[in-house]
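Next up: the structures, one after another.
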Structure P
Amino acid sequence: MTVYEESQLYIEKEQSEIPWLKIFTKEPYKELGDVPKELRTRLWEVYDIIELEMKAYYKPQKINMASFGNMLPRVHIHVMARFENDSYFPNPMWGEKLREAKLNLPNEEEFYKRVKKALEKK
């Protein structure tokens, strides 16, 4: 599901028990260093806004950020709100599941509205 889109990038929701967004460049650059400097700057501005909104809205234990590109060899950044009682914590979300979690989180649609509003201001 696309949460936000602008001319050179877009944000998708990852299906997960935790709040997890992925930022993609529309052009399929292979490496971050291949991204033009102006777009790279915007990419990090978008990351900063998502992180700030996640912290304020969900109040997680930690924000995780990842950019592997091994399975999907193009620039994209994962932004994940982590909680001590999520199914994988403290492992990465790609790691071993440690428990069955039932997180009681605020409405994600409201979070997406907040992110979109913050991004449109910048």
Structure Q
Amino acid sequence: MSESGTAAGYLVAFHATRGAVLASRVARADTPAARSKGLLGRESLEDGEGLWLVPCPMIHTFFMKFPIDAIFLDKHLRVARVVENLRPWRLSPWVLSARSVLELRGGSLRGGVAVGDRLEMRPA
């Protein structure tokens, strides 16, 4: 599936390599304002929620109130790097091959996504 969203604004993050849904309600942040805001102001992410930042080769968690799992994706939606439980007030590595980052609730991945896996972003 391509990177396009839906009219409602939500996508499903599907782990194509393992045949499983990672998140059923993913918002796409693809404008400078949306990427700058990111998850700031949120108290948490619920199970099944996520934010897909496009384009984005690195992230920070300054001013955030909760940890996140981050999946760095190349232009073909292959996993370039995974950072689990990135706590508030941290910087991620700069991932040169990353075109986007999928942010999920901290602790939700539990080692279930690996470098080289392929994801799909599907209409919700």
Structure R
Amino acid sequence: MPFKNLLSRLLEDIPGAVGAIIIDWEGESVDHVTRVDEYDIKVLGAHSGIVLGMLRDALSRVESGELNEVVIRTEQNKIMMVPLTDEYVLILQLGQSAITARAAYKMRLCVDELREDFDF
């Protein structure tokens, strides 16, 4: 599947983007692109899958509806997570200089294209 083309374009369209990964429900990489060590983006994906699962559980207990997007900001990075389905998630890692609003917009466009073109 040509996920790599869409993920590469996502990184190109967002100044300061570090990596993007699609993971399955177990946190395993389906496909990824990165400007850093490949291992790092896979570890980020695996752990983000755990965090996302915990958030979904917590949200279901308070009946808040479906999870649409998660943004985590740290001193050096921003992590954005958008579920493609109940089983797949797109994760984007941004550096300090990346503009979060632009990244969120570009990520939503990528998610729409992924959902339209593939069985997500």
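If helix-only ellipticity at 222 nm (-39500 (n - 2.57) for each DSSP H run of 4 or more, over all residues; to 500) is computed to be -1000, which of P, Q, R is the source?
Numbers: P: -10000; Q: -1000; R: -15000.
Source structure: Q.
When relative contact order in percent (Cα under 8 Å, 6 or more apart) is calculated for each of P, Q, R, the greatest value falls to Q. Given that distance in nm of label points 7 Å out along Cα→Cβ at positions 44 and 76, derived from a single structure, equals 2.3, which label among P, Q, R identifies that structure? The read-out comes from structure P.
Just so you know, all these numbers are worked out from the coordinates, no wet-lab data involved. The structure presented is a predicted model; accordingly, all values stated were derived computationally and were not measured. Cβ atoms are built from the backbone, for glycine too; each structure is taken alone.
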